[in-house]
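Pasting the structures in now, so scroll down.
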Structure 1
Amino acid sequence: PILSSRLSNVILNPTWTVPPTILREDVIPSISKNRNYLAQTNMKVYDRNGNEVIANNWKLSNAKSYRYVQSPGSFNSLGMVKFSFPNRFSIYLHDTNHRDFFGKQKRSLSSGCVRVENPLELAEYLLGDKENWNLEKITETLQSEKTQHIKLKKEIKIHILYWTAWSENNTLIFRDDIYNLDAVLYRKLGK
């Protein structure tokens with residue numbers, strides 16, 4: 001998505017609640033094939049009343065009514081740090097448990113959120129409090145594996161843009177239009 005907002009929180013050791021698309025396309029089929037999937041991915045399932053559903057009691061017929069939450073830790077799909085901001089797309093910036101993705105040429109491997117290559121350094125910068133939230137303190141907090149929400153003290157704007165062409169050092173750079181948005185923009189500009 002293309003958006004502008006304000007960063008609001010840094011979350012250390014975030015949990016991850018599985019969104020509907022990933023639930024439908026990945027998680028439910030994986031659980032259907034392998035009931036150990038939940039334990040292997042450190043995921044817990046909750047019914048509508050907030051009661052935990054044990055893997056043996058999980059039913060495909062109720063699968064979409066459950067809430068699936070992955071515990072904090074290095075295995076978590078969000079990694080160790082999440083950066084939240086209000087937006088209608090329910091996206092955020094986050095660390096990743098797939099550090100190898102940053103070495104790939106094509107990195108459009110996300111379901112909408114934005115992976116951050118240096119999340120600890122970004123957290124330290126955004127928190128802007130070297131006395132209480134330096135890299136050492138952040139790392140120490142991460143080792144506890146307890147979720148901690150830290151509200152940013154100053155307003156920091158965020159703009160997420162989508163560019164398929166730009167100039168860098170007097171050279172025009174082009175990228176594939178992987179989201180097929182150029183034609184939409186072209187039509188809007190033509191009006």
Structure 2
Amino acid sequence: EEELFAIATMGFRGEALPSIASVAKVVCTTSDGQEGTRIEFEYGALKSWDHVDAPQGTRIEVSGLFLQTPARFKYLKKPAYEFSIIADNVNRLALAHPEVRFTLRHDNRLVFQTSGRNDRREILYQMFGLVPSREAVEFFKQSDDFTINGYAMQPSVTRASKNYIYICMNGRIIRSWPITKAVIEGYREYMPKDRYPI
């Protein structure tokens with residue numbers, strides 16, 4: 001148990017990037033603020049590797065996913081559905097890491113952007129609009145074993161799906177039915193049937 005609580009890293013997830021680069025066009029630009037590197041892959045082949053001037057941070061651009069692997073490409077659903085999955089994941093990551101600036105573009109249109117100023121209320125505004133974000137109630141509780149914090153939306157702000165209940169544990173987005181159920185039960189008497197909180 002002590003070893004679990006001592007883990008400070010989020011685990012290794014670097015294997016995902018080469019996997020994506022093998023089935024898409026990927027451009028990765030990263031910089032520590034002084035030196036920058038830009039790497040471009042095209043369906044598994046390294047196309048370029050250059051030193052560049054770039055602001056601090058990492059930017060990853062992916063295009064042409066599965067175009068050269070028809071067996072996988074045919075299983076993709078309609079673009080609007082696939083994009084909704086991507087947008088939902090970006091929203092969840094932004095809530096988990098408000099200290100990181102996220103930008104999501106689709107068809108050359110800016111869809112979602114956060115400032116990276118560690119302000120979750122700003123992210124709620126980007127996701128749900130002014131009134132829900134302004135009226136969200138922040139909560140915080142700390143004990144010897146854990147800290148819990150977040151935002152509770154007003155009961156007037158509902159959705160037809162449970163999928164808008166976001167849970168983050170130790171910097172990771174998780175799905176937990178016991179926690180989700182507890183949140184739903186806490187709101188139940190204040191909401192119409194078949195409506196769920198955010």
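Out of 1, 2, choose the structure whose coordinates give helix-only ellipticity at 222 nm (-39500 (n - 2.57) for each DSSP H run of 4 or more, over all residues; to 500) equal to -5000 when calculated. Going through each structure in turn, the value belongs to 1.
Thinking only about distance in nm of label points 7 Å out along Cα→Cβ at positions 68 and 116, which of 1, 2 has the largest value? Walk me through the numbers on the way to the answer.
Details: 1: 2.6; 2: 3.1.
Top value of distance in nm of label points 7 Å out along Cα→Cβ at positions 68 and 116, among 1, 2, belongs to structure 2.
Can you spot which of 1, 2 the value 7.8 was calculated from, given it is mean count of other Cβ atoms within 10 Å over residues 140-147? Source structure for this number: 2.
If relative contact order in percent (Cα under 8 Å, 6 or more apart) is calculated from each of 1, 2, which structure is the one that comes out at 30? So the calculation was done on 1. A value of 58, 41, 35 was computed for Cα extents along the principal axes in Å; which of 1, 2 is the source structure? It must be structure 2, since only it matches.
Just so you know, all these numbers are worked out from the coordinates, no wet-lab data involved. In this text, all values refer to a predicted model and were calculated from it rather than measured experimentally. Cβ atoms are built from the backbone, for glycine too; each structure is taken alone.
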